[in-house]
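Nothing in this text is a laboratory measurement; each read-out follows from the coordinates by a stated rule. Treat the numbers as computed from the prediction; the structure is a model and nothing was measured. Cβ atoms are built from the backbone, for glycine too; each structure is taken alone.
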Structure P
Amino acid sequence: MITILFQIVEQLLGLYRWVVILAAVFSMLASFGVLDTRNRFVWTIGDFLYRITEPALRPIRRVVPTFGSVDISPIILLLVIWFAEMLLARIYQALVFGDMRALVL
């Protein structure tokens, strides 16, 4: 049961990582004018990506200083997701295999 729960959380973190990457690429393409955001389908995709990623990116943007037009908050969020995946793997190893050395950072 615990293995299934950890695998679901791991898959969700991996999926969210790709959503953050897609949102960053979409934002870049829209700002350079490659994507026409007046198109209803394109706007719907952009709005969906914005609504999914903005709750996680907003606290990061409040803390991180701005670098002109460069937004590094998706990179920081990807690092946080990567750290959470590593921490999840260590907790899983400690719980399932009884290896408490995995919890020592």
Structure Q
Amino acid sequence: MYIVLVHAHVKPDQVEAFKKASAENAQNSIKEPGIARFDVMQSQDDTTKFVLIEVYRTAEDPARHKETAHYQKWRDIAAPMMAEPRSSFKYNNVFPGENGW
């Protein structure tokens, strides 16, 4: 598995619109064969902060995801909603590992 955590800090007046756009993107993303999981999380402490948890089957699948119409629509809609540029961090899963440990 190949995991990407996207951190987004949204303008306060854009929170609901961001949630709607991100939910639509997530609903379409989970239909992609290369995506194992796609979650949109909102901070309890600061409701303008979000983390998108994207779990891909291979390291090549994030690039395929970025070619989809639904991702490109979300990217273009979400960009002006940001209070600061979003950031992403890439991870490999440790547990459970490929051997099930």
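Ranked by mean count of other Cβ atoms within 10 Å over residues 36-43, structures P, Q are led by Q, which has the greatest value. Out of P, Q, which one gives 2.7 for distance in nm of label points 7 Å out along Cα→Cβ at positions 20 and 84 as computed from the coordinates? For distance in nm of label points 7 Å out along Cα→Cβ at positions 20 and 84, the value 2.7 is produced by structure Q. Can you tell which of P, Q yields 4.0 when distance in nm of label points 7 Å out along Cα→Cβ at positions 4 and 28 is derived from it? Source structure: P. Looking across P, Q, the calculation of relative contact order in percent (Cα under 8 Å, 6 or more apart) that yields 44 traces back to Q. Determine which structure produced the value 100 for volume of the Cα convex hull per residue in Å³, calculated from the coordinates; the candidates are P, Q. Comparing all candidates, it corresponds to Q. helix-only ellipticity at 222 nm (-39500 (n - 2.57) for each DSSP H run of 4 or more, over all residues; to 500) was computed and gave -9000; which structure, P, Q, did it come from? Structure of origin is Q.
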